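Several structures are given next for inspection.
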Structure I
Amino acid sequence: MTATNPPAILWFRNDLRLADHAALHAATTSGHPVLPLYVLDDEAAGRWAMGGAARWWLHHSLASLDRSLRELGASLVLRRGDSRRVIEGLVEDTGARDVFTGGLAEPRMRRLDKAVADSLTEQGARLHRLRTATLFPPDSIRTKSGGTFSVYTPFARACLATRGPKPPIPAPERLTGVSSIRTDRLEDWRLRPTRPDWAGGLRATWKPGEPEAMARAKAFLDTRLSDYATMRDVPGTDGTSMLSPHLRFGEISVVQLWHMGDTAPAGKGRDAFLREVLWREFCANLLWRHPDLPEAPLRPEFAGMAWRDDPQALRAWQQGRTGVPIVDAGMRQLWQTGWMHNRVRMIVASFLIKHLMIPWQDGEAWFWDTLVDADLANNAANWQWIAGCGADAAPYFRIFNPVVQGETFDPDGAYVRQFVPELAQLPAASIHAPWTAAQSVLSRAGVELGKTYPEPLVELAAGRKRALAAYEAIRQR
C-alpha cells in the first residue's frame, strides 16, 4: 500500500467465499490493493445477534476464509465492535475511498448500511452495496401491475420467467493485499464453547468453509438429485443436500447453486430442488418488505391468539422430552448436530404451535440459538407459515399428526431409533406411538413410559381440538 494507491476495503458479511462474490470482484478490479474485513457487531444485530450454534460455525468459516485469502496474497482483518466506527477508523488510517460489501435483507443491517454510507460520505469515501446473498435484487420480482407477491407459486413463476441470474463470477487468481493492519485474534472472540463443550456433534457432522460447501453441492447433485423429490421427505436417509448452513454463511452462493441445479439432468428431483431455492428467495423478499416479520404476525388478527404460557412444556419440547417420538427425535437431532431435517422441522413446529398452543416466536427463538443454518428470513417466514399467520401460510386447520407423519415418512423407525435410542428396541408398529403398545411389547423393548421415556405432553386428538377452537375464535373476530 502506498499513499497514492490506498486500499479498497472489502467488508465480508454473510458471503464468506471467494467465488461468485460481486463485492470481491469489484474490489479486485478497482485497481487498488484489497483489505478484506470482517466485523463482529453484535450490537447492530440486537436481539438477532448470532446464536451459539451459528457462532461455532462462524469461527470455522472465518478460519477457512482466511486460509483461502492467504493463498491468494491477502489476509482477513478481524475487528469486533461498532461496524461504523471500525470502518471509519480503517478509512482514516489507510486513506481508503471505497468500501465494497454485500447488501442484506435484514432490517437492522439495512439501517446499519445507511449509517455507514452516511459516515463514509462525510469522510469523502463511498459504500458500494452489491448483491451477494440472493438470486435477484430484493423486491425486484414484482407482479405485472408492479405490486409485490404474497403467495409463493406466482412468485416462483415470475422468477422462472426472467432470464435467470447471470452466470457466477470466478474467484480471483490472486490478490494484492495490505500489510501492517491490526487484526483481532479469532480465538479471542471465543465463538466456540469451552465448558461445557456442547459442540461435539457439530464437529462430527460438519466441516464449514467454501471448499466443503462446493464439495457437498457437487456430491449431492451428482448422486442424490435424481431422487430428491421423494427422498427429501424421509428423515432416516441421506436424501437432502444439507447445504443450508453453507448458504446461510455464503460459503457457496445461491447463484452458483442455481446454475449447478439448472444445468443438471431434467427431472422431478431437479425441479423440486430449484423450487426450494426459490422458496429461500421468497423468504428474503418477505423480510425485505416486512421488517417486523421475525416478531409480529403478518396477519394482524393472529396477534389476538390465545397462546398458552407453559414454560415446562416449552422446555420439554426443547429437550426432546415431549413423549412423541418423531418430535423428540427432531429436537435431539437439532441439539446434537445444529440441524434438523426439513420435514421434521414442520412436524416439531406444528406440534409446538398447535398441539401445545405455545407462541411460534418461542420456537423461532430456540431455532435461532441452536441451528447452524439460522437465517432470519427463512426462520421467521417458515415459523409464520406453520402458524398460519404468514404469507402463503398453511391453512389454520392443517395440523400435522406427528404419529401419522412418523409412520408415513419414517416407516421403519430408523430416524427415531437414531436419535431416541431408549425406544430403539420397539417394533416399527409401535415406535411412533409407544403409548398404544401392549405392556408386553414395551417390556421386551425395555421401555417404561413415564420413567425411561415420558408420557405424551398432550393427548393428540384433544390438542388438535383445542387448537382448532382457538384458531376459529380469532377468525370470528
Structure II
Amino acid sequence: MSLVFYDTETTGLDPFFDQVLHFAAIQTDTDLKEIDRFNIRSRLLPHVVPAPSAMRINRMSVSQLTDSSIPSHYEMVRAMRAKLLEWSPSLFLGWNSLGFDENLVRQALYQTLHNPYLTNNNGNSRSDVMRMARACSIFTPAALTIPLEDGRKIFRLAEVARANGFKQGREHDAVGDVEATIFLCRLIMEEALEVWSSFMRFSKKAAVVDYIREEPAFCLSGFSQGEPFSCIATTIGQNQKNKAEWYVYDLSVDPKSLLRLSHDDLAARLAEVAEPVRRLKSNAAPVLFPAEDAPEICASRKLGPKELERRVKTLEADANLRERVISVFESLREEYPASPHVEKQIYDGFIQDADEDLMDAFHAADWSKRKAIVGKFGDPRLKTIGMQLIHLERPDLLDKGIRLAHHLAATKRLLGQGEDISWLTLPEALEQLEVMLAAAPGAELKFLREHERYLRERHKEALAHVKSSR
C-alpha cells in the first residue's frame, strides 16, 4: 500500500461553507520515496466569500480567485477524485488532516455529487501527521523540536518544520506544506520509529478494534484543549448508532467510586474536565500504546498492575455499571437541530446504492441530460446539489425562472439574508478588512486593498441585484 500526503488551501476555516482553492498531494512508497504528485487549483465559487485572514495567510490574489483559465470547483474535484482513486488503496495523511483538510475534501466531494468518504473506503485508510508529532512530544520528546509560544508547545506546521530544519518550499502553499509534512515524517521514522509504527498499525480501523477489544488495559494519549493527556484505559462498550465509536474508561478513577452515585451526581462526575469516560474513534488514528509504555504524565501508572487488573475486572463483572455509565455519558452529548442548509446535512445519512449509481450516471452523461437524472434521485440532498451544479456549470440549460431563483438565493447568501447564517458574508468580510487595514504594515496594504476593492464591488453588485428583483 502506498502513502498519500495531501494538503488544501481554502477560503477559510468553516468545514461546511468554505471552499478548497488549492489541492496538492504526493504519493510515496512505505519508505517515503516519491512515486507521483498532483497539484490543482480552483477558481472561487460565486456564492462563497473568501475570508480576508485566510487570503492574507495563503497569499491568494484576486486574479487567482477569479482566473477563468483555471478549473471550476466541479472540474477540480473531478480531477482530484480521479487521481486519488487511481492511487487507491492508500494510506492518506496530512498535517491536521483529520481535524481540518479531510472535512473540506469530504464537503467538496459531497457538493459535487460524489461519495464523500473516499479516504476510508476503496480499501483506503487514514492518519494524521500532526497527531504523530504530538505523540512524539509525549513519548519520545527528543525526536522532534517542538517550538514554544507563551510557554506552551505549538504544532503549527510551518513553525514545527522550520524548527526541525526544513527550508524548502513556500509556507501555506499546498505543495510546500505537503513537502514539509513528508520531511517531518522522515524524521519521525528515523528518531521515533515506535511512534511511526504505531500510527501505521492503527491507521487501520480493524487493527484498532482488535487491539482495544483484546487488551484488558492499554495506554490512550492525545491532546485536549491544547494540553497533552495520557491514561491507561479499558474498553467498556461500543456506540450502537456509530459502530466506529467506542467508549473507554480511564482506570485512574476507581469504578467502585461511581457505584453509589445518583444519576445527577454521576452526570456531574462524567462531565468534569478529567472525565472517566472518553470516546475513541477507531477510524481516526487514535494514539495507542501498551499500558506498560504509558508516559510519566499518565496518573494511572502509579497504580501498579494488580490494582489496574482489579479495576478492569470490576468493570468486566458489572454489566449494569457499564451500561449505566454509558447511558449517562451519552445523555451529556449536545444535540444539534437539523439544518436547513444542504451543506450541513452531509452527515444526515449515508447515500443509498441506487443514488450512488445515479451519481455515476450524472457525471457520465452529457450536460443536457443531467437535469433528468437529478430528478430521479431519491435523496433530496442530492436533488438540491444536482440542480446547484447545473446552475454553476451550465446555467443555459435551465429555465429562466430557475436561473433567476438560484442567482437570487446565492446573492442573498452573500449578503447574509436568510435563516441560520453561519457562513462568512460580504458585510462581515468588509468589516474584518477594515480592522486588518488599520493595523497592516506597508508591505501588506496593496494586497489587502485589492481584496477590499474586489469585495466592495461584489457587495455593490449584490445589493443592486436584490433591489432589482423586488
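Remarks
- Ranking I, II by mean count of other Cβ atoms within 10 Å over residues 217-224, the structure that comes out highest: II
- For the set I, II, ranking by Kirkwood radius over Cα pairs in Å, for residues 57-96 alone places II highest.
- Highest-scoring label, criterion being distance in nm of label points 7 Å out along Cα→Cβ at positions 161 and 185, among I, II: I
- If mean projected area of the Cα convex hull in nm² is computed and equals 25.3, the structure in I, II: II
- Winner on FRET efficiency 1/(1 + (r/R0)^6) of positions 89 and 241 (r between Cβ atoms, R0 = 35 Å, to 0.05) once structures I, II are ranked, highest first: II
- Taking mean count of other Cβ atoms within 10 Å over residues 361-368 as the criterion, the top structure among I, II is I, with the largest value.
- With distance in nm of label points 7 Å out along Cα→Cβ at positions 33 and 177 derived as 1.1, matching label from I, II: I
All of the numbers you see were taken from the coordinates with simple rules; none came from a lab. Here the structure is a predicted model, which means the values were calculated and not measured. Cβ atoms are built from the backbone, for glycine too; each structure is taken alone.
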